[in-house]
Structure P
Amino acid sequence: MNITTPRRCTPLPGFALLLCLAPAHALNPGPSPTPPDPVPPPGDSACLSAPIGFAAQNGGTTGGAGGSVVTVRTGHELNSALAAHQSSWKSNNGHRTVIRIDGTINAGNSPVSRFDIKDTGNLSLIGSGRGVLDGRGILIRGSSNIIVRNLTIRYVRDGSGDGIDIDGTRPVRNVWIDHNTFHNRLNVDKDYYDGLVDGKLDTSYVTLSYNIFRDSHKTSLWGHSDNESGSADRRITFAFNKFSNITSRAPLLRFGQTHIYNNYYNQVSDTGINTRMGNRVRIENNLFENSKNPIVSCYSRQLGFWDARNNQMDNVRWEGASDCAVANSGNTATITYNPPYSYQLLPVEQVKAHVTANAGAGRCAL
């Protein structure tokens, strides 16, 4: 049974938008289980042995750890390894697989336009040596306990058009995307490529950590429509990522709960974090440099809410519009939102050096 919480909506002065506030009990999530804290102080090691943030909740995310290990070097081999895992998992949902990708996967050595992880679980895709998906992306649908680490994923137009497409048409739970490099290029029309990592519908308990997102018009979208159902209570963490030379969606958020901390943003040309349709986001200890509109709520019929604390803004400009509410500061709040887990913050003055040194593929021996 779906229960709709009454909202009180009032016009936002100066904007053709409604500010819709739910009662206080609706703005704070219910209690979530607190896992053992796997988080070392950020300066100690960026090569985490377990996820941080929301992917550590709901029983945690371990992927294929402890299971069979398969190394693949072509798209044909990767497609076969995925099919074998999915078949084994259907017979025994305790089955686990780590697929190590050592080589460049591309159209020439792949039998499919994208690699599907559907209706399965307990799977890790890990780059080993040179693990590259060139023009081929990953779809995750109806699956849980999935890890993607240490890969370069670039120039994806085929399949879903996303580097990673997390599609909650059937529920997706517990995904950890860590130490990858995602990129396209900007000398094309804004619609030539789609997103680097996108999620939609019934998707939750996802962490994106220590990734590089660069050279992209559309970076990371969470919620593909203002009309998604009330089941879209996504819980997403972005931590220690680098966003560089991008246009927008860093990320774009509809509905749900989000935590964005200790990320480094440089050269965002349009909008950075865009919270919409009632999304609640804590934004803290991030560095924004040489960017426009780092924190906004734009282009939806209802605003999202931000709780921004201790962010650093260097050479940042703000431009609002009738359909775009901007924060006008890195440290304002339209809501109080507390993530339901423990975490350790890196001081904001250390973020640039730490993220630059540690984010992206090839940084960890995995």
Structure Q
Amino acid sequence: MRTRRGFLIGGGIAVAAAAAGGGVLAHRASRPPRELLADLVPEGPPVSVLAAAGGDPLQAVDVDTARDVCSLTKQFTAAGVLRLEADGGLSVDDPVGAYLSGLPGWLEDATLHRLLTHTAGVVEAVGDDYAELSREGLVAAVGETAPVDGYLYSNAGYGLLAAVIEVVAGSYEGYLAEALFAPAGMTRTGYVLPEWDDARVAVEYDARGASLGRPYERPWAQDGPYWNLRGNGGMLSTARDVHAWHRALSEGAVLSERSLERMFTPHVAEDAFGSTHYGYGWVLLELEGRTVAWHNGGNGAAYAELLHVPGGPVAYWATGAVARDGEWDLEESDLAVRMGEVLLRM
């Protein structure tokens, strides 16, 4: 699962319109949000899109196809840790070594909070997403690496968090399904527990247009992806389920007020400018005068972005073909942010 990419806020509709002149800006401001959102939907690539500002979506495209949501998985893992904390199973201030054995001292003493905020010194990854690696193998492989300083976005770190959830709750995916997805009304989110209908699961394609199959048709263990991917990426979901997730977070249906506050606190700056901060499984940034939560993820074929405004709008899109040679490359489109700009101006 690729490292998430930063972006420049202000590269969307407002800036483009202002550069074109006041007449264009006035024209866009006078158009209904539904039309502006429709204009943003890419033509050509297969996509799922959902944009809502409360109530029914203003834009909804292919909302029932399950797609790999890539690193959006991290917010589910973070929520799982917070739910376990609320239920008394652990504390984010506990050391990692309280749950995982065989770690070097520098990591054994690091807290779960530091794993959640990518500040535990763990490297970005220890192998390919589809390499055969057990939970114990992940722990051992991370233990053989040297610590890094400061903030470093770490897929391996979120794999360790998934391992902690499994040690405490018995099953990583099983716990998320019971404690988060079921209460949120999410029936088609997970790795292997949903009863997938192949006809409603997106096939992924590389930049040449060659099929890579569905996510679970690539090298996986019987109970889901191997541990280079588990907990940090590879989860499947639909736009309809993502909308349900947004509502559940906004309404406090799956996490307590204290847990939500921890999740959406800007704990650590992602760069020297402090333009974005990392919470627990989310990036926090300013957009249209509001603090919003955002994340993306991609693996070179699948790509997804989600923008969540607690108690406000949501913008989500995903594809199984993020780029096609000579035709499109959507990885730097910042589509969720651009939809968020429209929604926040309503």
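None of the figures in this text is laboratory data; all of them are computed from the coordinates on show. Since the structure is predicted, the reported quantities are computational estimates derived from the model, not experimental observations.
Values for this structure:
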| quantity | calculated |
| --- | --- |
| For -8500 (helix-only ellipticity at 222 nm (-39500 (n - 2.57) for each DSSP H run of 4 or more, over all residues; to 500), calculated) the corresponding structure among P, Q | Q |
| Given 22, 15, 13 for semi-axes √(5λ) of the Cα gyration tensor in Å, for residues 49-144 alone, calculated: source structure among P, Q | P |
| Winner on relative contact order in percent (Cα under 8 Å, 6 or more apart) once structures P, Q are ranked, highest first | Q |
| Winner on volume of the Cα convex hull per residue in Å³, for residues 177-320 alone once structures P, Q are ranked, highest first | Q |
